[in-house]
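Student: Pasting the structures here.
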Structure 1
Amino acid sequence: MNRRIFLSALTGAAVALPLGRASAAVALAAGTAAPVETGDAGQPELARQLADYAAALQYRDLDTATVETIKAHLIDALGCAIAAYEEPPVRIARDAALASPGGVATVIGTNVRTRADLATFATGTALRYFDFNDAYAGKETGHPSDNVSACLAVAEAQHASGRDLILSIAIAYEIACRLMDAAAISPRGWDHTCYSLPAVALAAGKLMRLPTTQLVQAVNLSINSHLAVNQTRVQQLSNWKALADADAARNAVFSTELARAGLTGPAPIFEGTAGFFAQVSGPFDIDTAGFGGRGGSFRINKCFVKFYPAQGLTQTAIPAALAVAAQVGDLRRIRRIEIHTTETGYVTAGRDPEKWAPSTHETADHSLPYIVARAMLDGDITTASYSSAALSDPALHALIGKITVSADPALTARYPAHAANRVTAVCEDGAIYRKEVDDLPGSPAQPMQRDDFEAKFMKNCRQHWSATRMRAALDYLWRLDDQSDVATLPPLLVVG
């Protein structure tokens, strides 16, 4: 067993404390630095490794292409938030946040400030609601752009510069995506939003200019008491699907504020006998030496931007369905429809019986049968594809009744580089029509350009803003690295 000698601040005596594989950081007398905790092999705890990375990363470490990508993904996220501004769950979250006015951070879409954690929650709910924001696929899948709401709120509270905001977003994406690369936790019953907790804690702590020791405590506090189960994303999906990551980000911001005030959290949070590895993920290794800015590429460049408002692994099924429908012509000719997808696509969007009879928006936009049938009937998937009328459409249910979904090992073997889907229609006369789609614009293989991001942003925002308003917001955001105080951004994003 490792042992380390600590000096007692009260008596001056040397006290030998037994430590396990990686003990919690021990707070010494005021003004003294806590020692770096290590495992048996001398490797720093994972929380410390991640904190070291966040503390050391500087804006100058971001390459020009990554800065452009960060600005583009921020524009995309904000457009998604404005599009969902009037949706009922978004209003509920906003009303809850604005019940405590007079704070330091604006709820995006309003001109009212509240606490930073509550602003994070309300903005994050809007950003996520339509399932239209970007996503990432590693061993685990998730939505790292959900964490942008925390970066915006804390950056405003700190009167940070545009470059500070960009850097914090880079950190949030990098930590979340690298953890998703390391281990799949949803098969073990945990929600991917668990990975947002340390990502937001470190991004927020960077904006607060916390030292490494407090960044470690922010990670410890954020993870220990705020882990989410994966019931959020199985069977019949509820409103909470859009709020889960917003809630994780809210809790992480609050935890980071506590760490800034000097509070310590349980440790070692990953390696402990009842820690994250033991309870949630199983053990895994991460080498921060290969992170963005340290010799590796930033993971935000491997995220995909959604072309349609639907779950990420259903995206390629939509153009495949549209192509098949165009070949078939009269959909009444169809005897059956076969959807072949990846194993992950099957588990998340084609396995549960509820996917064949979705009664909620949230279940429908995570249902391969629903999305394929709706696309074939309407010729598109839009935010209107999940209205009450669309969900109860008899023609839709008749078509869904002809659909089967199965995992194809060949498609699974190409995942996550490609989240392919194949749609096959077999007609009553024996004719067979088939289309497989591997990628869409917005995937890492076909990245969107500025014009594409602007077109999507304007499509999302035009119901609330004039062309002049949209242009002003876009011009500000494309010049984000030149802004001295991002508190000047929220007034450009007010709805109504």
Structure 2
Amino acid sequence: MTEIKPKKLNEYSYLIEKHGDMNVPVKIFASEEMLEKMMQDRCIQQGINVACLPGIKGFSIMMPDAHQGYGFSIGGVAAIDAENGCISPGGVGFDIGCGVRLLQTNLKKDEIYPKIHQLLDKLFESIPPGIGAKSKFRLDDTELDKVLNTGVDWAVKNNYGTKEDQENCESQGKLTEADAAIISPKAKKRGRGQLGTLGSGNHFIEVQYVNKIYNKEVAEIFGLKEEGQVVIMIHCGSRGLGHQTCSEFLRKLEETYPDVMASLPEKDLIYAPAKSQMAKEYYKAMCASANFAWTNRHMIGHQTRLAFKEVFGEKTELKTVYDVHHNIAKLEEHTFDGKRCKVWVHRKGATRAFGPNMPDLPKDYKKVGQPILIPGSMGTSSWVLVGTAESMDESFGSTAHGAGRMMSRKQANQTWRGDQLKKDLEREKIYIKAASWRGITEEAPGAYKDVDEVVNVSDKAGIGKLVAQLKPIGVVKG
């Protein structure tokens, strides 16, 4: 294998020149220290592998939180020609539509601490966490198909959440190309009992407060009005339905395109040619799974609002700041060599970061750009940034999605004890309610990169500018 030697473009970006079978160069957003960490696993080689995919345009892009994944690295972005290229489930991931919703409140952090345990107990009861969590909402086949086809439309029509919540979702919480008929009975069975549940792994509901505001004008537009204001961050995705859908399409593609399989440096890069029936079917199924994920977070937001009102009174207000996917392929138009081109932008462990006046932004945010929500690891900062015009040229309107793992879950479980982590965080006035000790140790802050450094790279590289730093008070985990 050729030794990887990234060329330094500036303090916050690097380039791997096109060579071998690569169709485009690899662009890496990272500080020097973060680049060294990336060199310790296979993620950069995965970025090179992605650069070999047919129809890829511009660059294979790696975000500062990039680390090794299946096929694509997590933290990978690729824009692939929608006519002559391909679509790859590995560029979306198993948890289709995994992402973040942020709610702002009219409460201050000092009002939370006296009732934090009562609040966490109520959230834990209202929003079942953990691997086997079962939903409080019962859907028959007809209603589930409506969720898959219409996303958050279904929830609002059934009086869950508000129209304002929906308006502040990426794509208003629905992709119209979805087709529930393509989702298998097995995937539907897994999803039917999981709408409004949190799941396990790195999924969480976190009660936070605004610790520092960096851009007062934009923060005010986003509803983040002052330091000390309480917010809630929800991180989850499409649960078993999305995982099952991805697994099934990977198998179908492997069976349908053995020649493609044989030509790939990594089998998890398997793709469907852009004009094929399989590409159309995967995209429709992915859109349906994404609609389920948006609706899942919307239902969790609805239950969170009810829990807060029960604990703090009916005058408590919770409003959705934004909701965005971190695992998705979307049909977008971008400029390459002076020409507009329709591409499937694959974002796997990356978030859309559209700048001002872009289509598909909520009307209140058009002037300043899209809110970017970047969760930290348990016990650390989370961040709100804003999209930039520069990101449209530099990264197809994309930026980092979180801290990025440095250590496997197995290693984390062997390194930390859940009870000790809980005590350590409580000393910092951060309280945890979890479905298992394993859920705590797997997500130990030390298992992740420094999210503050990730965000600093995004800010300095111009692909997402700082708006506000958030700090945790209480966490509900699977």
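Throughout, read-outs are computed from the coordinates displayed, never taken from laboratory work. Not measured: the values here are computed from a predicted model. Cβ atoms are built from the backbone, for glycine too; each structure is taken alone.
Student: I have 18 for relative contact order in percent (Cα under 8 Å, 6 or more apart), calculated from one of the structures 1, 2. Which structure is it?
Tutor: For relative contact order in percent (Cα under 8 Å, 6 or more apart), the value 18 is produced by structure 1.
Student: Out of 1, 2, choose the structure whose coordinates give semi-axes √(5λ) of the Cα gyration tensor in Å, for residues 171-258 alone equal to 38, 16, 13 when calculated.
Tutor: Structure of origin is 2.
Student: Which structure, out of 1, 2, was log10 I(q)/I(0) by the Debye sum over Cα atoms at q = 0.08 Å⁻¹ derived from, given a value of -0.49?
Tutor: Traced to structure 1.
Student: Quick check on the output: -13000 is helix-only ellipticity at 222 nm (-39500 (n - 2.57) for each DSSP H run of 4 or more, over all residues; to 500), derived from one of 1, 2. Which one produced it?
Tutor: The correct label is 1.
Student: Quick one: Cα extents along the principal axes in Å, for residues 75-298 alone came out at 44, 42, 32 when computed from one of 1, 2, so which one is it?
Tutor: 1
Student: Same structure again: Quick check on the output: 5.4 is distance in nm of label points 7 Å out along Cα→Cβ at positions 227 and 467, derived from one of 1, 2. Which one produced it?
Tutor: Numbers: 1: 5.4; 2: 1.9.
For distance in nm of label points 7 Å out along Cα→Cβ at positions 227 and 467, the value 5.4 is produced by structure 1.
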